[in-house]
Structure P
Amino acid sequence: MTLPPAAYFWPELQVQTSRSSGPGGQNVNKVESRVELRWQVSSSQLITDEQKEMLLQKLAPQLTTEGYLLVTAQEDRSQLRNKEIALQKFHDLLKRALHKPKARKATKPSKGAVRKRLETKKKHSEKKTNRRLDL
């Protein structure tokens, strides 16, 4: 399934900033560099109904009671850089959640592989038999 580029989601995203936690000196006390992205899965017009169902199932633990997906970033001191990081996290999260694993095809081992395995087992067995003491 294809997913639109992250920039297409901007109109549907709610961005909120706040003061970041952790070390940073005076910068932490006066700059709102922490970014929180909020996106409501069920009301999105950029993804299909099938994709919405997949996201609601796979991302259920990460959704709020109102159905919003929250993504936060506070790694950088720059608010702009944290917006970019949060958007990248958001896009990666959607990509992983919408990924369908390829179905595994059952196969049989080749005749040569079976013969080789049996020969190896026979040699090993003979080696063990030869080590035995005949009483």
Structure Q
Amino acid sequence: MQDFLLGMIWVALGSALGGTARYFVSGVVGRHIGETFPWGTLTVNVTGAFTIGLFAGLASAHSLFSSGAPLQFMVVGFLGSYTTVSSFSLQTLALARDGEFPRAIGNVAASLALCLTAVALGYAIGSAVLGSVVS
């Protein structure tokens, strides 16, 4: 029971920081680039995909990152709160409902391509960096 409660604390701390980071990053990007396209959400999701790939790569090279506090805090808590498929979905729907079909399709295509690329890059870096340190 104590491990479960400790895990809940790690997830809660990560979630609080992840949600705050999402609000900050999305707002900064939106203010600097503009909000006619959901650049802030795209940025958050791509950087989140890279980071979860990085942690997956680290976990593949060393079991330290595959369970316990680092996983609970960073992956479940921080990244679970930081990245957002719900905002992506709502913003894409809003673009489509406003007749902005090229932008809606562009958001889906860019999100899919960039997030998959980012997670693969993060994974490759994470496994290579820790793999070379552990070997």
Structure R
Amino acid sequence: MNIKNFRYGEAGLNRFFGPLEAKIMEILWGADELSIKDVQKRLEQEKPHNFNTVMTVMTRLIDKGVLQKRVEGRLSLFRPIQSKESFIEEQSKKLTENLLDEFGGVVINHMIDVLDEVDKSLLDKLEHKIQQLKKEQSS
């Protein structure tokens, strides 16, 4: 799945989705399969949403390739194509690749600059990954 608009000024899933899309994805990632009505009921715990609006947004999420629909009799059930963790992993990897392709070493320098703000265990993982890459390149 390729997200076309990354929103730098937003936070969390709102960087990838519109606000209602993000709420729907959170609901579906927390469930097995849900109907539009089930999603609407869960959304209404916060604020009322029209059934047709929820249906339109969920159809848009199918078109974007993040949801799949299964018909059981007269009931349509929806579920995410991938887990939230897989989605974030895939999107962050694509974003990083795009930044590196376009801006090269500048991006790496900025990533290194912010490393003093991260957990030591992340630094250890990064160091291990760099060592692996060096071994692979020398082979």
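Each reported figure results from applying straightforward, stated rules to the coordinates on display, with no laboratory input. Given the structure is predicted, the values throughout are model-derived calculations rather than measurements.
Please compute percent of Cα pairs over 26 Å apart for structures P, Q, R and give me the label with the greatest value.
Structure P comes out on top.
Of structures P, Q, R, which gives 23 when relative contact order in percent (Cα under 8 Å, 6 or more apart) is computed from the coordinates?
P
Using helix-only ellipticity at 222 nm (-39500 (n - 2.57) for each DSSP H run of 4 or more, over all residues; to 500) as the calculated read-out, with -13500 as its value, let me know the right label among P, Q, R.
Value -13500 for helix-only ellipticity at 222 nm (-39500 (n - 2.57) for each DSSP H run of 4 or more, over all residues; to 500) corresponds to P out of P, Q, R.
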